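Quick heads-up: structures coming right below.
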Structure P
Amino acid sequence: MALDAKVADLLNTQINKELYSAYLYLTFADYYEDRGLKGFANWYMIQVQEETAHAKILRRYLLDNEHQVKMLAIAQPDKTFDNDLAPLEAALEHERYITASINECYQAAYDVHDFRTMQVLDWFVKEQGEEEANASDMVKNMELFGSDAKGLFQLDREYQTRVFNAPTMPM
């Protein structure tokens with residue numbers, strides 16, 4: 001079965017959103033680097049790798065389904081921050097936006113009974129649940145411990161230990 005044109009276009013647009021996410025999170029990493037919070041910067045550099053991997057998964061899926069991938073322009077992130085909580089809150093808001101976008105792709109696939117695409121998107125739905133939970137936890141941790149120098153130091157140390165694990169999903 002050929003990939004539905006609307007589904008394919010939404011997935012192609014999702015590639016762009018994933019790459020924008022990487023671009024956005026790179027600016028978050030830069031903010032924290034400038035602040036001397038290398039653990040927070042590390043967290044977002046790992047996010048950059050994850051978002052890029054997500055784009056590659058969708059790219060491969062489109063190519064495997066004989067659909068031409070169109071690389072769209074990536075918008076310039078326009079956020080500036082005046083405190084250490086602000087990037088974390090922006091990340092949570094952005095992850096919720098990405099979840100809504102994945103849900104839109106899923107709904108389009110559902111509408112045309114594209115079960116193969118739905119199966120691929122099942123992985124993204126689960127992944128977004130994890131992304132939102134992590135972003136929410138980071139906000140809560142900063143609210144609880146970030147105003148205390150020792151607490152902020154501990155959080156930064158914890159985030160320094162994060163390593164990239166390439167996503168694996170059933171295809």
Structure Q
Amino acid sequence: MKTLGTKIAEYRKLKKMTQEELASKLNVSSQAVSKWENDLSIPDLPILIELSDIFNVSLDELIRQKENAEIARVVEPQLRKDPEQMMVKIVINSSDGDKVRINLPIPLVKAGMAIGMSMPQVNGKEALQGIDFEQIMKLVDQGLVGKLIEIESADGDHIEIFVE
């Protein structure tokens with residue numbers, strides 16, 4: 001989990017700004033920016049709003065410590081993680097009461113696709129068979145992250161696929 005201070009520092013560096021430059025834009029001291037980035041204090045709400053505008057992120061993205069994997073979104077190129085460092089997470093809650101959690105590194109998914117592997121059945125269910133992982137990988141390469149697929153089958157199975 002990233003703190004607000006960590007996020008401010010990361011976003012500032014992605015914008016190739018110094019603490020002094022950010023402080024100047026916000027009409028605060030560079031010491032104030034340093035305190036925020038070291039989690040010794042937090043900016044007031046009007047400054048948080050300005051920060052979200054400067055960094056071109058939502059207030060939610062800026063201040064929440066937990067990543068919101070529920071929302072599929074396209075991440076700006078300079079803020080994207082390397083897909084080789086990302087995971088595909090599959091959550092299956094079957095009508096039979098089974099709970100399955102699968103975490104697959106994206107390089108493993110791509111390697112499996114390259115040799116023609118398909119998604120296995122889970123507990124005899126075929127809901128995962130129709131998912132086009134090649135298309136999902138293309139979307140990930142274009143910066144899409146979050147919950148990408150949610151399936152509720154007629155027999156009560158619930159499947160979600162996230163990319164983080």
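No value in this document is a laboratory result; all are computed from the given coordinates. Because the structure is a prediction, the values reported are computed rather than measured. Cβ atoms are built from the backbone, for glycine too; each structure is taken alone.
Once relative contact order in percent (Cα under 8 Å, 6 or more apart) is calculated for every structure in P, Q, which label goes with the largest value? Could you put the intermediate results ahead of the total?
Numbers: P: 30; Q: 22.
Sorting by relative contact order in percent (Cα under 8 Å, 6 or more apart) in descending order puts P first.
Which one of P, Q has mean count of other Cβ atoms within 10 Å over residues 46-53, as calculated from the coordinates, equal to 18.9? Write out the running numbers ahead of the final one.
Values: P: 18.9; Q: 15.5.
For mean count of other Cβ atoms within 10 Å over residues 46-53, the value 18.9 is produced by structure P.
Kindly point out which one of P, Q the value 9, 32, 25, 18, 12, 4, 0 was derived from, the read-out being P(r) over Cα pairs in 10 Å bins from 0, in percent.
Numbers: P: 10, 37, 30, 16, 6, 1; Q: 9, 32, 25, 18, 12, 4, 0.
Among P, Q, the structure yielding 9, 32, 25, 18, 12, 4, 0 for P(r) over Cα pairs in 10 Å bins from 0, in percent is Q.
When you work out distance in nm of label points 7 Å out along Cα→Cβ at positions 62 and 94 for each of the structures P, Q, which one comes out largest?
Q
Looking at structures P, Q, which one was helix-only ellipticity at 222 nm (-39500 (n - 2.57) for each DSSP H run of 4 or more, over all residues; to 500) calculated from, given that it came out as -26500? The partial results should precede the final answer.
Numbers: P: -26500; Q: -10500.
This figure was derived from P.
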